[in-house]
Structure 1
Amino acid sequence: MKIRKKELIKSLNKTFRKEQINRTDFDNFKSEFNLLLSKIDENESEEHLKYPLRDFLLRTSFLANEINTKGRTDLAIYSGDTNKKPINVIFEIKKPQSNDFLTNENINCKALHESVLYYIRERIEEKNDEIKHIILTNVYEWYIFDAHDFEKYFYTNQFIKEYQKWKTGQKISKNTDHFYKIAEQFINTSNDEIPVTYFDLRDYAKYLNENEKALVPLFKILSATHLLKQSYITDSNTLNTQFYNELLYIIGLQEVKEGTKKVIKRASENERKAGSIIENAIATLQTENRLSKIPELHKFGETEEEQLFTVVLELSIAWINRILFLKLLEAQLIRFHKSEAYKFLDFSTITNFSELNELFFDILAKQINERTNYIKKELKNIPYLNSSLFEISKLEDTTIRINSLKDRLKIPVFSQTVLKDVNGNRLKAEKPTLEYLFDFLNAYNFSNEGADEIQEENKSLINASVLGLIFEKINGYREGSFFTPGYITMYMSRETIRRAVIQKFKEAGYQISESWDELKTKIENRNEANR
């Protein structure tokens, strides 16, 4: 049997690999990593090495888990905060320079034999099928085996029969040394290649003071999320309910259950806020008598109240779709240019609904050379988006646009708001609606994931996948039906990326127009283009 070493980054789940990490957690990891290295005494016993390792794990990612010995197992991470829970991770620890530890040339060693025995015992005697990883380490070097691979290569009919014969005394000896000989022979005669994640902490020590991003894969590999195979907060199938509920509140909506379906409705009469987008728009429609201008008004409902709500809901959805997409665009512009100068969806820049309307139709919907001179300097860097999303809809043309909403109206902050006051408590205040909406959105991280990214602020990630679920929920309000407006995000993302690429090639001296197809014919040296 041989081992096939995997790179750290390729050992991670693809979703978790892209997830940004929190600065506070990362700085704590670096501090504990440095402390662990300082406590390694190569002259001490294996028993002595367990405790700094255990402290490191507890202080970095495993506070919710019992970490202790079990029988002859050197160290184990349990699935909960007590040793009554099943073991998730098995450790076999040797001292540095031990002759019993793995080497690149020889994996058929006592450390592996012991690990196999403890794994088989857990599976057979404890009936534990919740093991996630088996780790062999001398604290410096780490060999991390996925339990799926141990199961595949060691929990075989042939090997289990040998184990049972040894355990029941059908072999020449029942002592553990004889089992190790059985394991040694099995490994020696196997032609299999077992995958393993390998790293040496000493190779990463230099990154504590320079190039800290190189430590990010190590941080993730040694996290509870990876070693315990936990679910991820950025899972594309998980709706961020806190974000969703507060967004509905600002719009003036609530989700209610009707039979087996959940549908979005106007907030109940005693919970309506004049400053919410829905109520603000309804009042404006009524004041300006715009409802009567709509052709085939009966399609929006039978009663005037139903017609008002349906029309305003459609308008509000269009406005919110634009704003949420722009929040994603803003995050990508900031990341691409590595500059906060590209931040534009903020109350210090867009101070009222008229300026937001201007952003929609006088900026995003027009080529840069076609824009009027009075455009704010903070908005000059925003690219042109050739998309129907930023064209005035027929309903807007007939009724109202977002600039018709009253700026002076305020709305009480949601009781479960993400916003905090100066003391870190939930904010309790009233805010103008647009300011509240922007502050709420700015409390989240809309940047796309990056494998080496460190999030400086502790903000929940709202990526394109999570927003897709929000779009599904809000756009699918009729009869509780849901659909994905993928054409919006796919088309606009593609066009935005292409324009950014074309601009970069122009800056590099390529003589091209705005044509993506033309660019492809101009590239002669691919290596140069990749730079």
Structure 2
Amino acid sequence: MADRHTNQSLFDIPDVPDFIPRRLKPWLFIFFVIIIQFSGGIYLAAATDMVGTTALMQEDILMAGYASLIGLAVNFAVMFRIKFRFSNRTQLLTAGIVLILANLICAHTDSVPVLVITCFIAGWFRMQATFACNSTIQLWLTPVRDMSVFFCYVYILVDGAIQLCGIATVYTAFFSQWEYMHWTMIGLLALMMLMVILLVKPVRAPLFIPLLGIDWIGAVLWAGFMMCFTFICVYGNYFDWWDATEIRIAALAGLLCLGINLWRALFLHHPYITFRAMKNRNVIRATAVYLVFFTLMATEHVFEHTYAANILGFDETNLIDLNWYVFVGIGVGCGFTYLTFARRKWRYKTMTVIAFSLAIVYLAYFYFLIDYGVEKEMLFVPLFFRGAASVVISIVFLTSIVQSGLPFQTFPQALTINGFTGAVMSATFGPAVIGEILRHTVAKNASLLGAAITDFNPDTVHTPVGSLIGLVQTQALVVSMKEIYGWLLIAALASLLVIAVSYGPMRPWAIFPKWKTIRRTLRRVVRSEGQANVPMI
């Protein structure tokens, strides 16, 4: 294993002038990535404050936040093409300008369409700027381009930034106003742009690859499908699902976008996402595992905030402090995955079993713990295991996409599918399903608990009727949460059993091709597209 971690003092970044020490150059780009990851069109941790001071609903803010994830996912398919078309300096400066404008717009607009479109664009450029930085220091992180090592770095940075950004947002709103988070990030983005102007040279790729042959219409249609899917999951409960015209229109529009994309993929020379990427075994397996795993973990979005706020009585600062527990879990999970999966090459099956086992501990702990008198420190264990489980499963199956045997020109398309299923679908589909189950379970338990107080004599009972109804609703909520945690625990145990008896000898030997190989491949793609478009005389 010694050749996997050679002396990295020889690593250099030609984009940065030589008066910056070589050892500091990679950390400069990591600093840029942290600022970019903290910057978003909207900050979901400030949703409560935004609802109280604007005309927006909780669903509107969630839709805008998920639109940013959709922009991120759609960008995967073309990020390599943009990487070889523009210099790092151009990409970072452009992303900085776009993110500054996005923060300005989101801090002042009450228009939901403007908010959603702005966040989508911000997500696109945030992904491109992140990729520009991370691809520049990839050889510094793993000299042999081992993607299992690289993804450990990516997830501790990205998922860690999500938790820390939420903490920073809530404390900024607590000490001042939620808009100040936008102004803080505008200042940091301006600082990043100044540093890029002074410290990053406009070094272009050795081969200039124009943006020819990209199916931009397909990109718009795939984005439309993802938007419609997200709209149904976010607004379904608010509009009463299929009884609402809005949900039926969104479903029809989403199916139309998906159908047109599949039809165009039959005859287009280079569709945005090919059937080869969609039918790949590792892509299908990752999608199925994400669907099961993140549905089991969907209580994160549905239960935890409600339980801590309504049952335990935590205020916003105590609620956001729980992010520290998740952050520690993410760090330990990435470190564990690096030592076992990346260095020792443990099998995919072994790592998947570990991830589901961590999820089982999370569900079991809440099932047996949930009560009225839980202290904040007692929540460390389940939240720690949740953070660790999520990063383990994400790193493992993203690495499996790299090891799927797809040719490089198709590989970014598989990343787009993985981004949609792993980021967008996991954040919307599972919570929508569990939220609907919770609504029906609470109604059932409330009617059962309320039956005992329907025949009381008002003259002999001194508790106001309103207080009794409130107690019944609270008790019904706690009982319903425990019941759903129990069913999810059973489902997680069944999933673990299926994985344990399956056969999985494959180990993570996912080695990324050299950049010159990638350039040659993209060059051939552009050349073949240009020849295909030459009219026959």
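Every number in this text was worked out from the coordinates using simple rules, so none of it is lab data. Quantities reported herein were computed from a predicted structural model and do not represent experimental measurements. Cβ atoms are built from the backbone, for glycine too; each structure is taken alone.
Kindly point out which one of 1, 2 the value -13000 was derived from, the read-out being helix-only ellipticity at 222 nm (-39500 (n - 2.57) for each DSSP H run of 4 or more, over all residues; to 500). Clearly, the read-out refers to 1. Out of 1, 2, which structure matches 3.2 when distance in nm of label points 7 Å out along Cα→Cβ at positions 310 and 390 is calculated? Checking each candidate, the match is 1.
Which structure, out of 1, 2, was Rg and Dmax of the Cα atoms in Å derived from, given a value of 24.5, 98?
2
Between structures 1, 2, the calculation of relative contact order in percent (Cα under 8 Å, 6 or more apart) yields its largest number for 2.
Given a value of 25.0 for mean count of other Cβ atoms within 10 Å over residues 62-69, calculated from one of 1, 2, which structure does it belong to? Going label by label, the one that fits is 2. With mean count of other Cβ atoms within 10 Å over residues 30-37 derived from the coordinates and found to be 20.5, which of 1, 2 does the value describe? Source structure: 2.
Quick one: mean count of other Cβ atoms within 10 Å over residues 182-189 came out at 15.9 when computed from one of 1, 2, so which one is it?
Computing mean count of other Cβ atoms within 10 Å over residues 182-189 on every structure in 1, 2 gives 15.9 only for 1.
Taking distance in nm of label points 7 Å out along Cα→Cβ at positions 118 and 502 as the criterion, the top-ranked structure out of 1, 2 is 1, with the highest value. Calculating distance in nm of label points 7 Å out along Cα→Cβ at positions 94 and 342 for structures 1, 2 picks out 1 as the one with the greatest value. Which structure, out of 1, 2, was FRET efficiency 1/(1 + (r/R0)^6) of positions 414 and 446 (r between Cβ atoms, R0 = 25 Å, to 0.05) calculated from, if the result is 0.85? It was calculated from structure 1. In this comparison of 1, 2, the computed figure 3.6 for distance in nm of label points 7 Å out along Cα→Cβ at positions 270 and 318 is attributed to 1.
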